[in-house]
Structure 1
Amino acid sequence: MRIRPLFLLAALAASLAPALSLAQEGGERQANVERSARDGVLKLLPADSVTEHELTVGARKIAYTATAGTLDLFGQDGAQTGAIFYTAYVQKDGGPDRPLTFAFNGGPGAASAFLHLGLVGPKVLDFGAEGRDGAHAQLVDNPQSWLDFTDLVLIDPIGTGWSRTVKADDASNYYSVNADAQSIAKAIALYIAHNNRSNSPKYLLGESYGGFRAAKVASVLQESQGIVVAGAIMLSPLLEGQLMFNADQFALGAALELPSLAAARLDREKAFDEGKQREAETFALGDYLTTLAGPPPEGADADAFYGRISRLTGIPQDIVARNRGFLGNSFVKHSDAGSGEVMSSYDASFAAPDPYPESDYDRGDDAILDGFTRAYGGAFADYARNELGFKTEMTYTLLDSDISRRWEWGGGHGGGSRFQASATDDVRQLLASNSAFHLLIAHGYSDLVTPYSVSRYVIDHLPPSLAAGRVSLELYRGGHMFYTKADQRAAFTANAKAFYAARPAAQPAD
């Protein structure tokens with residue numbers, strides 16, 4: 001009696017096998033047709049790969065679906081112009097109200113592997129006990145993955161990762177503030193439509209230029225796609241070009257940079273103290289700013305002034321005096337005079353051997369950006385192929401400096417036009433037009449690329465009626481990519497989780 005049902009099941013399976021085989025072959029054939037219809041380098045992109053996984057966060061197991069694939073872009077004539085690579089992580093049975101976060105890095109010219117394997121994804125790249133060994137970095141489960149509280153879609157802009165245009169020469173059409181924001185907004189809209197996620201609260205996460213991009217994309221989504229985001233997280237963002245690019249040649253820019261140099265020295269000496277840091281901040285926007293804005297001090301006043309700067313930063317007093325207190329890039333070579341080391345702009349507390357000790361100025365690569373963090377590229381390409389099932393012969397581009405050089409900021413390519421780059425108006429408009437919108441800005445204390453005091457200055461000058469209770473600044477030990485430090489990554493993730501949980505409901509208009 002027990003044999004008969006098994007026999008029937010076997011017979012049924014045998015009868016269905018040809019149909020299932022034909023269906024599978026048909027699906028594969030359709031995917032092959034779609035791939036073969038692509039032109040140029042896009043022929044190297046495979047069909048989307050969907051895989052199932054599980055992650056443990058704390059005492060909770062999270063079952064999730066990973067999708068590594070592309071979103072196609074088309075021109076007005078209906079012809080495909082490009083494809084944007086993305087990786088999505090969606091918790092199973094997450095419910096329609098589960099937040100959905102779209103993340104991207106900056107550059108311009110950076111792929112999302114930095115945020116992906118450095119902060120939010122289910123895997124994180126471990127750089128060893130000292131946090132700087134790229135040669136032996138290991139991919140491990142991420143106990144602080146943001147998948148704990150939001151679904152994730154990581155996006156690589158055109159020219160980065162595996163995102164390409166059909167014709168190589170067309171890529172430059174995307175290398176501008178507006179075109180970039182439009183293409184990312186289009187990709188987000190496509191993902192939402194393809195996956196029926198219109199009811200999910202939507203967030204943007206951007207690092208560095210990606211923070212600037214987040215403000216621009218949020219505006220485009222609202223204006224052109226009819227998609228209103230619930231909030232944004234900006235990590236080490238560019239907000240005001242005039243306060244960052246060569247700003248240390250001017251009194252205010254130098255004053256906004258000084259606290260980061262002070263924090264770096266405290267960190268190098270393992271003596272960081274928030275009280276001492278607040279004293280440096282007060283000095284920076286007080287005596288330091290007013291002195292730089294006036295004629296240079298003389299005599300005893302000069303010795304006292306330049307001596308205080310030297311003690312704060314570790315830069316020898318004669319170097320400080322020679323530059324009249326405007327420190328510029330002198331910290332790179334002179335923060336630890338005689339040590340034979342150079343400091344990174346991405347973390348001024350991070351010292352590395354000087355490859356050109358005979359030179360008076362910095363000639364080498366940055367020890368962080370061009371050093372161990374480059375391992376994110378190779379690690380992600382291997383992870384995507386072997387764990388996510390996205391197999392392509394195309395080279396994964398982690399960071400393309402040529403894109404940055406060719407970038408159109410609004411007034412032309414590179415150069416002075418980037419000084420006019422501003423996201424402040426976008427932030428103001430988003431806060432004013434969307435009463436549910438809230439913003440979290442995060443910085444590392446010792447970041448000299450995007451000093452935290454610039455963001456504080458921007459926040460302090462927002463109308464209180466817009467910013468109160470809706471815009472916050474959080475600071476962490478470390479530099480531009482402070483999340484490479486496990487304890488700081490955990491602290492930031494905890495703050496981000498609270499940010500999502502505290503999202504305000506939209507208020508009715510008066």
Structure 2
Amino acid sequence: MWSDLENLVEASMQEWKVPGLALAVIQDGEVALLKGYGVRDTDTGLPVTTDTQFLLCSITKSFTAAGLGLLVDEGKLEWNRPVRDVIPEFRLHDPVASERLTVLDLLCHRSGLPRHDWIHEPGDLSGAQMLPLLRHLAPSRELRDSFQYSNLGYMVAGTVAERISGQSWEDFTTERLLKPLGFKDFGFTIEALAAAKNAARPHAMLGSECVPSPLWPIRTTAGGGINASVADLAKWARCLIDGGKVDGTQLLSPKALREMSTPRMHVGRSEQAEIGDSHYGFGLFCENYRGDRTLSHSGSWLGWATLMTVLPERRAGVVVLTNRAPSAVTSLLTYAVFDRISGREPVDWFGRLVPKRRQFLEQQKLDKKKLEEKRRVGTRPSHALEEYAGTYEHPAYGRIAISADGDGLSWHWRGFSGQLTHWHYDVFTTPDRPSEFHPDNLALTFLCDREGRIDRITAPFEPAVPDIVLQRVAEKMVAAKA
């Protein structure tokens with residue numbers, strides 16, 4: 001069985017151009033396979049081992065939920081406790097949601113806020129700096145109306161743990177979860193990952209070539225910041241399978257684990273018939289695979305793709321960590337392992353997903369061509385370029401500085417900068433940098449006041465709400481804040 005799986009791993013890595021991969025398979029509650037494949041960095045050629053640290057990305061959310069479960073076990077917290085009872089200064093844009101939002105709402109992504117990921121994705125703000133910005137973010141739904149994935153919500157959940165425990169989220173998670181689980185080498189920042197002796201490096205596609213990507217930080221640490229190896233993450237998967245126990249000792253109560261694994265919010269229906277409907281609990285996706293209940297969480301960031309899945313009733317699990325994103329390799333290998341463990345006739349996931357990948361790549365080329373065709377060639381800006389230059393500000397998204405640069409415009413926003421492309425009339429777009437972390441092809445629309453002076457920029461930072469409006473700042477105010 002394992003030799004057949006090895007061939008599938010190698011074929012999948014080759015097809016999706018994944019440099020390095022770490023795999024753990026748990027069968028009958030024990031680790032049956034633990035192995036590294038490929039290289040952790042294409043520049044050095046060093047191999048992936050079972051102790052190589054990867055950025056876990058959103059698998060981290062399962063630890064955040066479990067940590068709060070420990071506080072519930074101790075009677076220090078209730079799932080339905082309003083967030084403002086713990087964080088008095090917490091505010092959302094909607095005052096009613098501010099008062100009523102609970103810890104439970106945060107953990108199952110039903111705050112009413114869409115992702116608003118470009119608040120945290122530049123990586124220049126800490127959680128404490130981002131917390132007061134939430135009141136300036138427009139919701140797209142009513143509180144508890146629907147599932148809307150939120151990294152910012154888990155950042156707040158981590159702050160709840162800090163306020164109750166009196167420790168940083170990192171120290172609390174280390175002492176209450178990672179050390180009892182037996183984690184050996186781990187960290188919570190990109191800086192820690194860069195300093196680790198055995199760490200993977202992220203990769204992305206630049207055209208048809210897989211190249212190293214920058215190590216980009218995740219500052220919503222409780223939502224995605226843990227670095228760990230496949231050997232250590234397999235211990236967490238076993239704990240979930242064993243009802244919250246570690247080597248026979250109860251770490252997380254069965255009641256807390258049931259709360260985490262209870263479907264709370266409907267996420268959607270998978271296009272794969274074997275999976276069906278997906279729901280979210282607390283830090284875990286609750287699904288089925290070919291009739292078996294699954295608990296899982298994936299993770300994705302620039303150059304990273306991860307997946308941890310367990311079949312509690314079969315006492316089985318799979319962990320796949322890779323240093324290339326996006327790809328279908330994590331889910332493909334997970335389902336292939338479960339088919340083999342369950343003794344079912346295997347689904348040809350490789351044969352099913354490879355054509356979809358190639359079709360997607362062709363569609364990408366067509367979409368890029370169609371996008372370029374939409375550009376209004378021959379149009380001109382309505383004002384002289386110097387009149388666009390200035391500083392524009394939003395209370396949460398920060399400041400965009402525009403400068404006239406020869407015969408064009410340049411932008412600078414929270415560490416990102418570059419030459420803007422004139423799209424048509426008063427719309428300019430940011431550069432396309434596919435192998436970097438960057439707001440590619442972001443349309444900046446310049447608008448005027450009734451006097452005809454350019455006084456604001458609108459930008460679709462969050463597609464679920466109307467464009468974000470950044471108002472022009474008077475030069476004397478810019479100088480005063482500088």
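What follows is calculated from the coordinates using simple rules that are stated; it is not laboratory data. Predicted, not measured: the structure shown is a model, and the values here were computed from it. Cβ atoms are built from the backbone, for glycine too; each structure is taken alone.
So if we calculate mean count of other Cβ atoms within 10 Å over residues 345-352 for every structure here (1, 2), which label has the highest result? Comparing 1, 2, the top value of mean count of other Cβ atoms within 10 Å over residues 345-352 belongs to 1.
So volume of the Cα convex hull per residue in Å³, for residues 97-168 alone, computed for just one structure, reads 87; which one of 1, 2 is that? Source structure for this number: 2.
Output the label of whichever structure in 1, 2 has the greatest value of volume of the Cα convex hull per residue in Å³.
Comparing 1, 2 by volume of the Cα convex hull per residue in Å³, the maximum is at 1.
Of structures 1, 2, which gives 1.5 when distance in nm of label points 7 Å out along Cα→Cβ at positions 41 and 161 is computed from the coordinates? Derived from 1, not from the others. Once distance in nm of label points 7 Å out along Cα→Cβ at positions 73 and 425 is computed for every structure in 1, 2, the highest value turns out to be that of 2. When volume of the Cα convex hull per residue in Å³, for residues 185-384 alone is worked out for each of 1, 2, structure 2 gives the greatest result. Assuming -11000 is helix-only ellipticity at 222 nm (-39500 (n - 2.57) for each DSSP H run of 4 or more, over all residues; to 500) as calculated from a single structure, say which of 1, 2 it is. Going through each structure in turn, the value belongs to 1.
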